[in-house]
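FYI, it's all coordinate maths here, none of it is from the lab. What you see is a predicted model, and the numbers here were worked out from it, not measured in a lab. Cβ atoms are built from the backbone, for glycine too; each structure is taken alone.
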Structure 1
Amino acid sequence: MSRLSIEEINHICSSVDIIDVVSKYIPLIQRGKNFFGVCPFHDDHSPSMSVSKDKQIYKCFSCGATGNVLKFVMDYENISFIEAIKILADKAGIDIKIDFKNVIPTTTINKELYDIYDFSLKFYQNNLNTKEGIVAKEYLLKRDIDEEIIKEFDIGLSLKNRDMLTKLLLKKGFSMNDIERTGLVTKNEFGLVDIYCHRIMFPLYNLNGKPVGYSGRVFDGTSPSKYINTRETEIFKKGELLYNYHRAKDECRMKNQVIVMEGFMDVIRSYTIGVKNVIATMGTAVTKNQALLIKKMAKEVILLFDGDDAGEHATMACSDELARIGVTPKVVRLEEGLDPDDYIKKYGKETFLNKLNNPINIMDFKLNYLKKNRNLNNTIDTSNYVNDVILELNKIDDDILREITINKISKEAGLDADFLKSKLTKADIKESEVPKDINVSKILSKYEKAENYLIYYMLKSPEVIELCMKKLSSLPTKSYRDLYRMIITYYKEFHEISEANFITYILDKEQVYMDAIKQVSNYKVKEDYTMTEIEDYINIILDYNIEIERERLNKLLEQSTTLEEKLEIGNKLVELKSRREKYDK
């Protein structure tokens, strides 16, 4: 596989405009030279993200998120460095000769666990196509899961032998410790044995499409447990994932609609009738992380949970979590307590699509939910109902929906609409959820300020880099020191500097460099400077380095036992004093 050079990657990035790319994901409004939008990387309720057309970088003034167009696509899409390059190349109409299907993610964290899951996926898939898989495949076909869907969702089979996968993994050279960490095996008095035995295996994936878990379904009635799900591991955190996210994200963006279901079988059944902009929460309460992922997928969010009481309660809970980040979903409810899987099988594609195309607004759903088991001819029930509706209205920002709902409950309860409106407040956002302005989070010492300013201006100007290379060997703070050296390395190699290009250079390297960039951008720095100011910052750092060395020498002087040692250290202290006086002039 060919490898792209940094020059080729920068050419791809410079061939697209960051404004054009970002505006496809979030609305941007121009204010002066820059564009502003609601930051997608935290619970933003006002436009906190600034995007610079001139510099081709973005920065959030609340959470500190910063980067270039490549970094934005990586973080928004939750994809790897190389996948983001492919997206930008496609946007720019540039053909790059790389087989992206076989690109391995750059991270090596928990690599053994990912490798084990890759192996297990192939193992289970292969089992389904053997003689032992005939009954399992017949079961799937009877449930209208055909060969195409089996292949699409990588469905497989675990065999009756309770230690076959374990033995194969050990034979492949994986350690017992790593195998146990995957959650695919358990330990008993005989050693490690497979968790999954004689079950149809439905893989569960992370956001990048890597298998990280399984749901194993019984298919012949031999076990009372219908499903066995992988326990949470270092690479499998239910609250951070959404089933089918990696397949659905492009379809959702194209349709500007995401359908949220509960179970993975609901998603798979939807695929059989051509509905592919679907994801599932896998039966857990929706977390803040999942809600933020859903928000990024599409503007219109439809909640289509199971039609029973539990699904109704889950719809309420999910809508509340989405409301906290400014998303007002629509709702589809299914009759007879059916889940989408059973509903499609019972009523067919057209009936299901008709339901899907006619969702109700979230407040109509909540009105029905809050009226359950209440008698509106009873004064107490009516009062409780109205108070609960007001509480729900205070969670949403949609003024039109508020107005429509107020008029409805005004008629239902026989109360004046203006009186009801007086009970409304703005959407309830807890103070702890509002990000603090990062620019006032810390007062810098003069040394920290000098480091910060030098890095900031080095990313803007070759002449600053040249002067720093000439006079300054290092910086005191490790994070800045590492970034300082990386900037110099980049400059020596490419003989130019721009923040956008440099960010591309460090994106597939250690995270510490981007963390330091973010730290630098957290503080307000004036754009213009003089070389005299740069000299002053350098001298402050040199003075700091001298002070540190002076303290070190004084300690050595106290510990020295011979006159010769004391004279040698004394001479060094005199030399340091002379150097310091030189910088102070």
Structure 2
Amino acid sequence: MSARVLKKLLAGVLLGLLLGLLCQNVAIAGLLTSKHNLSVSGPGTLKAASETQVCLFCHTPHNASPSAPLWNRRNPGGSYVPYASSTARALAGQPTGASLVCLSCHDGTIALGDVLSRTTPITMGGGTAMPAGASNLGTDLSDDHPVSINYTPALAAAHGGELADPSTLTGKVKLDANGQMQCTACHDPHDDKNAKFLVVANTASALCQTCHLKNYWSSSSHRLSSATWNGVGSNPWPHTTATTVADNACESCHRPHSAGGKQWLLNYGIEESNCYSCHNGNVAKKNLQAEFTGKASVHPVAITTGVHDAAEPGVVQNRHVECVDCHNPHAAVSASGALPGALAGVRGITAGGTEIKQVSAEYQVCYRCHADSNGKPTGRTTRQIVQNNTRMEFDTLNPSFHPVAGVGKNSNVPSLIAPWTTSSVMKCGDCHNNSAGPGAGGVGPKGPHGSNWAPLLERQYVTTDKTSESAANYALCYKCHNRSGFLKDGGAFSDHKKHVVEEKTPCNVCHDPHGVSSTQGNATNNSKLINFDTTVVKPNKSGILRFDSLGTNKGRCYLSCHGSNHNPFSY
């Protein structure tokens, strides 16, 4: 026997011994009692009919595949559909290395008993290949966490601090020798003590957060909430064993394999369903799902699916609305103040039309859709001056505006109810809110999700001409403006009572509640939110339709309304 042949023989014997020791070690770690024990002694229903060797199904000391470590299976020959999303900074191509090794079983295309060291496949009981289910990923990996990506410092930097630098991955979570993220970064095929062969337990998403360092997450309610499912309806977390929102953490919304929403690996393909699974009153205290499905006026989250894109411009171009257009689930907190905690970490549009990553005022969120976006619906009232861009309506350079983007111009508003003053700044949500929420004296959730009064108004605001004046019909106006002082003679406009009570003229006929753009109106004709409803107010017999401000508590109108010709009418 030549020295070369002897050397090879000894090397083979040594490898065999090492492999035997490896099998013994992993058996101690629990391999023998895990589903990866495909021998006849395995605990699962899918196992060999008579084969007693455990390691054989993956490894062989001789005639191994070129894939390490001593791989005993052939690589799948087909191609895969990789994960892709608009926010991913790394291209996930075809699987390589350990991921391709794992897929030789887990894509379901190769028989589990088809090993290189046997001329015929090992006979299996309970099925030949990986059965359909969570373990069979198939060849479409677009609904699975990306693998075989080059995880570099540049990639981490491109994610703006929300992805760990690869130099920090020195613990249980590791990249492969080529610096690629593989299945083995999260899974140890020899150790199932953490369930699902995870390298570390994922309670509170500890595994996810090894790499994913989401902004705002440390103080988010979705990280800290101890809320549990009350057992009513569907299980909100069918793919986990955790029982609280905090313990599920990322997996309250995301699923690393076989995700329903492929981009961003969401539990469900219908965007709002990821929120409804908890915000239906069975986990979160308030039932938000009912607001969208049981009210006359709603933000229409259900009419589009798959349109929202996290990478879309701040000003929405392809018109839609989803929960995450207004809420950042990684940042939302149960806090109140100048900016509600539900709007924490949300991007928006400033009064000047510039996109910002984190809003400082509620109206900046609303401007994403209700300002410069395309396809806005026409106004509900036919105005003398037409303007559907709310950013232009609330501009503080306007002749008049409700003080949303800044303090109002009129220093003489005697009807205001405390604590409102002429120095106050209000929110869109002071008018647009839940008709059964706290602002309206109810116990429902806050926010413009749904209302019984269109358009998403907290209280009733009738705009139909010839409406009898009452506290209920104009409840929205009377929330801030004193009804008795407003209707008494001798006020800022002494004929309010005559018009609103006697002539049954709604507030909306004369006043445009948002404001009048400075590019269209002026301080003389459009102060005090004057912008007539032209279906009710017509030009007078001289063809003039105009209001003139003549100073404090003084003005005149040129118009025809309810059979009266003003040419002009002065007060």
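So distance in nm of label points 7 Å out along Cα→Cβ at positions 254 and 558, computed for just one structure, reads 7.2; which one of 1, 2 is that? Only one of 1, 2 returns 7.2 for distance in nm of label points 7 Å out along Cα→Cβ at positions 254 and 558, namely 1.
For relative contact order in percent (Cα under 8 Å, 6 or more apart), the highest value in the series 1, 2 is held by structure 1. Among the shown structures 1, 2, from which was the value 18.0 of mean count of other Cβ atoms within 10 Å over residues 158-165 calculated? Attributed to the structure labelled 1. In this comparison of 1, 2, the computed figure 3.0 for distance in nm of label points 7 Å out along Cα→Cβ at positions 398 and 494 is attributed to 2. Out of 1, 2, which has the highest value for distance in nm of label points 7 Å out along Cα→Cβ at positions 366 and 518? For this comparison of distance in nm of label points 7 Å out along Cα→Cβ at positions 366 and 518, the top structure is 1.
Work out the source of -4000 here, i.e. which of 1, 2 gives that when helix-only ellipticity at 222 nm (-39500 (n - 2.57) for each DSSP H run of 4 or more, over all residues; to 500) is computed. Among 1, 2, the structure yielding -4000 for helix-only ellipticity at 222 nm (-39500 (n - 2.57) for each DSSP H run of 4 or more, over all residues; to 500) is 2.
Taking mean count of other Cβ atoms within 10 Å over residues 246-253 as the criterion, the highest value among 1, 2 goes to 2.
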